[in-house]
Structure 1
Amino acid sequence: MGLQNWFSKVLMSTWFREITVIDVENLPDDRGAIIVSWHPGGHFDNMLTRGLLPGNQVNFDGVINSEEELEKIASRVATGDNVVVFPEGESHDSPKSKQIQDSAARIALRANELSKSNKPVIIPVGIHYSRKNIFRERVALTVERPFEIKGSVEEISELISGEINRASLSKDDWKDRELIWKAGSIIRAERVRHNPEISEFKNYGDGVLAARRVRAAWEWMSINDEETCIALEKRTKTHMNNLDEFNLQPHHVDRRPQSVTNKGFAKSIFLFLFAWSFMLGFVTLSAVIGSIPPFLFVVLLDRTVGKKIDVLKRGSLKLYTAIVVYPIWWGISAWIFTWAIISSSSPLASFGEYSTIIQLLMDLPASLVFPLMVWWMPTAGKLQMKLYSRGKSSWRRMRLWVKWRDSSFDWDELSKIQKQLAADLVKIGDGLILPGDIDWKDPLPGKDDFTAVSVRNK
C-alpha cells in the first residue's frame, strides 16, 4: 500500500503543475477515519486521496458486496486505519454533488461499534480541479473538520451529504459556480492593489478558500438581502463579460501601469526572447526526442478511442497510457542517445566540439552513459516544461503590454468600473463574518456555511 501511495503521488505531481492540500492536520493520527468526498474526477480522485492524505488506508472500491467485507473494512478502521469512500457511487461532471449511498454510514457505524478506545470519526474532503482533464493544470484538496458518528444509517448519510455539499462548494449550475470564482478574482485583484505583497503567496488553494467565502456570502445575501444580491450579480456578470470579450482577467486591469511607455514594452519583449533562448540546445533536443513521440501516441489514442468514451474516463485513459508508453520510450531513446554519443560515426559526434555537455558524455563509458540517459530523458522533459512555462508567461505579458498600449480601448473607464465593483464586493465581505475569519464559527455538522454567516458588529 505504501508503494502504491508513493506511485500515485508521483503520477499526480507529474500530471498537475500545482497540488495544494489544505488543513491536512484535521486528519487524526490517534484513531481511524472514514474520509468522504464527492467524485468529480474519476481515477484522479482515488490517486489524489491515496497519494496525498497521510495514514494507513484500507483498499476499498466503493461497493460493499457482503457483510464479511463490511466487517473487514470496519475492523481496520476501528484499529486506526483510514478508508476513503465516495458515497455518490460514481464519478460525474456536475457542479453539484449527487444523491449519496449508505456505504460510508454503514462502515462508520460498524467501525464505531468495534472500536474499543478512541472512536473513529468522519472527515469530509473537497476536491477542486481547475481543469481536471488538461495536463499540467491545478488541484486542491480541502480536509474539513471531523465529526462524530452518531445516529442511524439514514441520519449519518444525511449529515455526510450536507458536509460533502459544503466541502465541494456545491452549486446547481456551472454558471453560478463560475460566477463565484469570477467575483473572488475581482476581490483578490482589489486586495492586491491595496497590498501588493500578498500576491506572492497566491496559489490555487487560496483561490478555493476565497471561493468558499464568496459562496457563503452570496448564499446568505440571496436569503437576507435578495435585491442587493441580484443587482450585484448583474454588475459582476456584465463586467466579466466585458473582460472576456478582450480575453482579460481582473488583475490585468489593476496591473496596468499609469504610464505605458515604450521602455516597458521593450523590456517585455526582451524578457520573452531571454526566456525562450534557454529552450535551445541539448535540453530541448532531449525533451523533444524523449517526449514528442509518446505524446503524439497518447494524443492519437485520445482522438480515436478517447472521443468514444465518457468524458470523465478520458483523462484517466490518457494518464494510464502515458504511464506505460513514456517509460518504454525513454528506455529506447536513452539507448539511441547512448549509441549516438559513444559512436564516432554518429551525426551527434560532430557536435562534441561545440557542446560541453556532449563532450563530457563522449568521454564516459557506455555502461555509465546509458543509465545517465535513462535518468536524463524524463528530467529534460520536466526542465523543458519549466522553461516553457516561463516562456509562455513572458509571451502573455508581452501580449498584455500590446493591449495596454491600445489607445482605442478605454482603460480608465474599465478600471473605474472594476474598482467600484470590487469595493462593493469587499465591503460586503468585510461586513460579514465568513469562513476563514478569526471569529468564524463552523456550522453544525451537515449544515452549509451560509447558515453560520452573521453580520459583523461595528
Structure 2
Amino acid sequence: MQDAHAWSGRFSEPVSELVKKYTASVDFDKRMAAFDIQGSLAHAAMLTRAGVLSEADLSAIEAGMAEILQDIQEGRFEWSVDLEDVHMNVEKRLTDKIGDAGKRLHTGRSRNDQVATDIRLYLRDAIDHIVTLIAALQTSLLDLAEQHADTVMPGFTHLQVAQPVTFGHHMLAYVEMLGRDGERMVDCRKRVNRLPLGAAALAGTTFPVDRFYTAQLLGFDDVCHNSLDAVSDRDFAIEFTAAASLVMVHLSRLSEELILWMSPRVGFIDIADRFCTGSSIMPQKKNPDVPELVRGKSGRVTGHLLALLMLMKSQPLAYNKDNQEDKEPLFDTVDTLIDTLRIYADMMRGVTVKPEAMRAAVLQGFATATDLADYLVKKGVPFRDSHEVVARAVRHAEVQGVDIADLSLDVLRQFSALIDDDVYAVLTPEGSLAQRNHIGGTAPAQVRAQIARHRARLQG
C-alpha cells in the first residue's frame, strides 16, 4: 500500500496535493463523527451476531471507539486531509489503536452506504431538535397573542387597511404556519429514518448481514429496500431543506412585518435593544438587525434547496462524487434554521406592542366599511347593492376627512333609509371584532379559544 488511502493499491502514483484538498470532505463532514461511530458500532454488533466478527473483535472495536469519541469530544483528535473524510479518519485511528480488528470493521459495507447512514442519523437528530424549537417559538407567539387578544390593529390586504383584527389574531396566523412547518418536519423524518447500511457500494454484500437488526440497533423504522437507491439518492435531504425553506419563508414574512411595524412612520411595536443595533453616523437610529438578517438568511436557505436539487438532477445510478456536495448546504441549512428559531423565540418575548398607534391606524382606512355592508345585508339589502351604498358613504366620508363612524345618522340615512342608530355598534373597531365570533374569526373570544387549543396541542 503506497499511502493511507483505502483504495491506493490500485494506483501507480499518489494523488496531487491540489486534488487531495479539492476532494477532501473531512473539514466539514467531521461534524458527523459521533454518528459515524454510532453506525459503526451497530454494524460491528450485527457482524458479530452473524458470525463474521468475533466477540473479541467486537470488544476491541467498542473500547477503541469509546476512546476515539472521547478524544473527539475533548478536542484531542487530529483530523487529516490525507484521509479524505470522517470515515477514514476514524477507521485509521481505530486500526492504530486495536490493529486488525479495526480493519475488519469495514467488512460488508462501503463508504457509500456508510455516509448515507451517517447523514440520516445526523439529520434525524437535527429534525428532533428543530421540532422542539418550532414549538418553543410557537409558545412565545402564543404568550404575545394572549397579552393582546383584545388589542385592535388594522388587517391589511395589498398593504392597505382592510378590516380590524386583533394583534393576538395576527400572531396566531404565524402559529398556524409554524404548526404546519412542524408537521412537515415530522413527516419528513419518516423518510429520513430508513437505513441504507447493508447496501454496501451499490449492489449489497456477499456477507450474511441482518439489516433489520442493524436498523433496530440504530432506531430506524425500516431499511432502504433497493441497494442502488439507498446509496445514491439524497431526496430525504432535499425534502428536509424544502421544509426548512418554508420555515424560513414564514419567518421572513414575520420579519418583514416587524421591520415595517418598528419604523417610526408606523410605530406599532418596539423590539428589545438586545436584538437591534444603532447607526455609525445617525445617533437616533435603532435598526431591526435580527429580523433583517432573518429575511436575508431565508434566501440563503432557499438557495441551498436549489443547490441540492441541481446536485441531484443529472446523476445516473448509483453513487457519484457529486453527492459529496450535499453536506455543506445541508449542514448550513440546519445551523441557520436552528439559530434562527432560537433567536426568534427570544426576540418575540422582547416585543413591546403599542395599542394606541395600532388603533389610530385602524381609523385611518375606513376599516369598518365591510361591517356597514354586512349590516345592510342583514336588513335585507342584496350584498352587491349594499356594497354600492357603502362605497358612496366612504367616498363622502373621505371628502369630509372623517371616518364613516364619525358621520351623523342623518348623513348615513341619505345613503340608505334602513340605517338606524344601532349601526354605531358595528362601526367601531371593537364592534367589528365582536361580530366575527366564529371558528377562525378575529373576535377576542375566538383568539383566546385558539390560544387554548394550541397550548393543549403543544403540551400533549
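Mean count of other Cβ atoms within 10 Å over residues 65-72 computed as 16.9: which structure among 1, 2? Of the options listed, only 2 reproduces it. 1, 2: which one has mean count of other Cβ atoms within 10 Å over residues 57-64, as calculated, at 18.6? Computed on structure 2. In this comparison of 1, 2, the computed figure 1.03 for Rg/Rh (Cα atoms, Kirkwood Rh) is attributed to 1.
When mean count of other Cβ atoms within 10 Å over residues 113-120 is calculated for each of 1, 2, the greatest value falls to 2.
Values in this text are rule-based calculations from the coordinates and carry no lab data. Model, not experiment: these values are computed from the prediction. Cβ atoms are built from the backbone, for glycine too; each structure is taken alone.
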